[in-house]
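Just so it is clear, none of the values below were taken in a lab; they were calculated from the coordinates. Worth saying up front: this structure is predicted, and the values here are computed from it rather than measured. Cβ atoms are built from the backbone, for glycine too; each structure is taken alone.
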Structure 1
Amino acid sequence: MNGERMELAGFERLQYFAPTAMCGYLALLCLAVLVTSAFLDKMHDALAVTASGIYGLLISGALGLLFWRAQRRDLRFEHIVTQTPEAANFAAVRAAVLGAGWRIRREVAARLLEVQTAGGILEAGERVVVQCRGNEVLVASICDPTIGFTLSGRRNCRAHREMVRRVVLNGAADA
């Protein structure tokens, strides 16, 4: 149950994982450089090309792995258990979302909200998905798939998840 993840469909999934795919592509290019270095005549050139290929392979592979793990972690739902019924949790989150000026992308009555946060002039904001299931609220937030992976976006995502947590838990305290 704790392994549930936000779903992205088709092209959005491709866009979201583009940084990871780019690092994988660079790692493949470095691997090709390594294979090519085996066919060089001069030992000095072969060593230099091999060293640069290994360095590039390690760096791009490690960076790709870091991106992939971070992106997969962001897709995972955070579970918040409350004493408040589903409808009250949903109403509290919906009111907070509208109060924050976020745009509702999709809504399933009293169960699911998919919203786009208000971005600045140069940014589109982040995507937040909230599911209400009985006394449990699930929340996940990712950088907008059309923009890509950013460190500032990841910080904003953490803040959005925390805002939903506060709204839901304060609602439980008020009840």
Structure 2
Amino acid sequence: MKNIILVSFLLLSSQAFASKFVNIKKLTNSTLNQSAVVISNHENITHVAYKKVLELKANGSTLQEMRQKTVGQALHALCTFFDEGVGLSLNSNDAQGALAATNDILYSTDLKLGDAKFTSILTALTNASKQLEVEIYSGSASGNNTAGEVLGIYDVKNNEIAIFSNTNCGRDD
């Protein structure tokens, strides 16, 4: 009985700071949605989801930190094998930020600046970064024999997230 109470407490406490979101089919901002479609159709992107944030509830001293943790939470939900964590950085909303995010999501590929496939994601992220009230997060995630590069585009105005990963999540390789 003591173990059941302990497990219940842990489940409740882990949800105490969990943002709530639902899956959506497309993003409200048409430019962001077009960028997301380009990224999601890329052959190296293995997992994609679009989410509407219903409640922003995460540990953080600023709203930006809360949004960053919410993107990490959404990425963990996308691949539950990311149990060792999701490490994200906020990229600047300029050409350098778009390039950094592109390099992050394509890190484990042979694609480099100048390649057409690399350029397609870079262009999509450049277009996304020009939108007002958009935050672009990128980094890596790992856990349970799983590793991957991750990307999140947070539309602050519409409380929507597009998340992407380039990972072996769910495969035995």
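Structure notes:
- Computed 77, 36, 25 for Cα extents along the principal axes in Å - originating structure among 1, 2: 1
- At a computed -12000 (helix-only ellipticity at 222 nm (-39500 (n - 2.57) for each DSSP H run of 4 or more, over all residues; to 500)), which of 1, 2: 2
- Test item: relative contact order in percent (Cα under 8 Å, 6 or more apart) calculated as 23, pick one of 1, 2: 1
- FRET efficiency 1/(1 + (r/R0)^6) of positions 41 and 73 (r between Cβ atoms, R0 = 30 Å, to 0.05) from the coordinates reads 0.05; which among 1, 2: 1
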